[in-house]
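Visitor: Take a look at the structures below.
Every number here is computed from the coordinates shown, using simple stated rules; none is lab data. Predicted, not measured: the structure shown is a model, and the values here were computed from it. Cβ atoms are built from the backbone, for glycine too; each structure is taken alone.
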Structure I
Amino acid sequence: MTPHRLALYWAPAVDDPLHARGSAWLGRDAEAGAAMAQPVVDGIDLAQATDDPRRYGLHATLKPPFRLRHGYAAAREATVALAARIAPFDLPPLAVHDLDGFLALRETTPSPALHALADACVIALDDHRVPPDAAEIARRRPERLNTAQRAHLDRWGYPHVFEEWRFHVTMTRRLSPDEKAVLMPAVTAFLGDAPALPRRIGAISLFVQPAPGAPFTIAERLPLRG
């Protein structure tokens, strides 16, 4: 059955300590599709603070979620073809950052290869994307977008692509300053040395949303073979 939406993400490998620690922080393992016990953070409802990223799973977006025009098998085939052209590469060490009020893991040094991978995913799967409807466009608050972001929304269905794209693994919703003061050191301590460990980008992960509002799970990890 064709899922409601598909997304192309990077996700840490199952045996990467970041997978276990990051999934526990969010409260759900997108690989297993199972809930996980979250750490206790004094004075903070962590389940509420991580509700939105928990639904999407631990990931960094390469091509954002889209409804399928030609079905899952065709989109998978296009992703396999893309992955066959791209060689694995090293991911720079990650660290917790404040990203416009959200806490997220970001790379500590620029990675042109990482940016090129995201650009390629957006382009290669565009024919498989159903354009967003008026309600979906309205949820992006187009009146708040800059000129480039609005043009990307109209052309690619999402504002934060190409020069507007930033690698990030979202760990919370948007926080108040008081929440951030508690959660920044809490998530940094909980993840420990896992974000900074050496790792390779060796696959594109296909995340699927089986029905509207349902959480995303990892359907497949397609290896880079270039």
Structure II
Amino acid sequence: MKGKKFIASYSGGKDSVLAIYRAIQSGLVPLGLITTCNIEAGRSWFHGVTENLLLKASASLGMPINLVKTSGEQYEKNFEKALAEAKDNGAEVCVFGDIDIEGHLEWCTLRCERTGLTPYFPLLNERRKKLVYEFIDSGFSSVITIVNTSKMSDEFLGQILSRKVADAIEASGADICGENGEYHTFTFDGPIFSEKIDYIVKERTEREPYAILSIDGKTENVQGSG
């Protein structure tokens, strides 16, 4: 893999950021990020990150971002289109932050097979607790923005992920990594960020079974691609 050019399927969360970090450490060359955005909500699918924050992350990471705005019905088609465009622009590999959920791994692999890219899973089948600790110990900072209250307490919403917080999540009976959808994060600082991403808390909402902390970047204009 060393020397190959990659794009990354980027959610804004801890696992995708750790996967990008590992890919760079292993000698792959980053070309950019791909993030799918819910065309109706104006936020990223699944993690609910605003376009403003995604553009700020792109600038701090030094990687152009393609915001793929799509409905659920067209999700697969539009994701493959973005992969094909990236390949045309020189990408050879797509990096994913998935760990061990077979359905996710199969879906990502098939998308790459259809577009001529090599899928790469830097976190594949590693122990979830080890990965969370590595993320934290490497110097990344991440805020918990979504909690599935059917799986863990909403007291974790808005907390900055640390070993202490991760251990408390595990002690509560939830998966420490949140790989089963227990919680989602937004990573705002770390060794591959050129500067910390300042965010503000807009509101807290409830949408069963989720507790959601809506955050956004400050209001200065941000330029980006996509």
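Visitor: Match the computed value 2.7 of distance in nm of label points 7 Å out along Cα→Cβ at positions 102 and 174 to one of the structures I, II, and report its label.
Guide: Numbers: I: 1.1; II: 2.7.
Label of the source structure: II.
Visitor: While we're looking at this one, here's another question. With relative contact order in percent (Cα under 8 Å, 6 or more apart) derived from the coordinates and found to be 35, which of I, II does the value describe?
Guide: For relative contact order in percent (Cα under 8 Å, 6 or more apart), the value 35 is produced by structure I.
Visitor: Given a value of 15 for percent of Cα pairs over 31 Å apart, point me to the structure among I, II it was derived from.
Guide: II
Visitor: Next question, about the same structure. Thinking only about FRET efficiency 1/(1 + (r/R0)^6) of positions 78 and 126 (r between Cβ atoms, R0 = 25 Å, to 0.05), which of I, II has the largest value?
Guide: The structure with the largest value is I.
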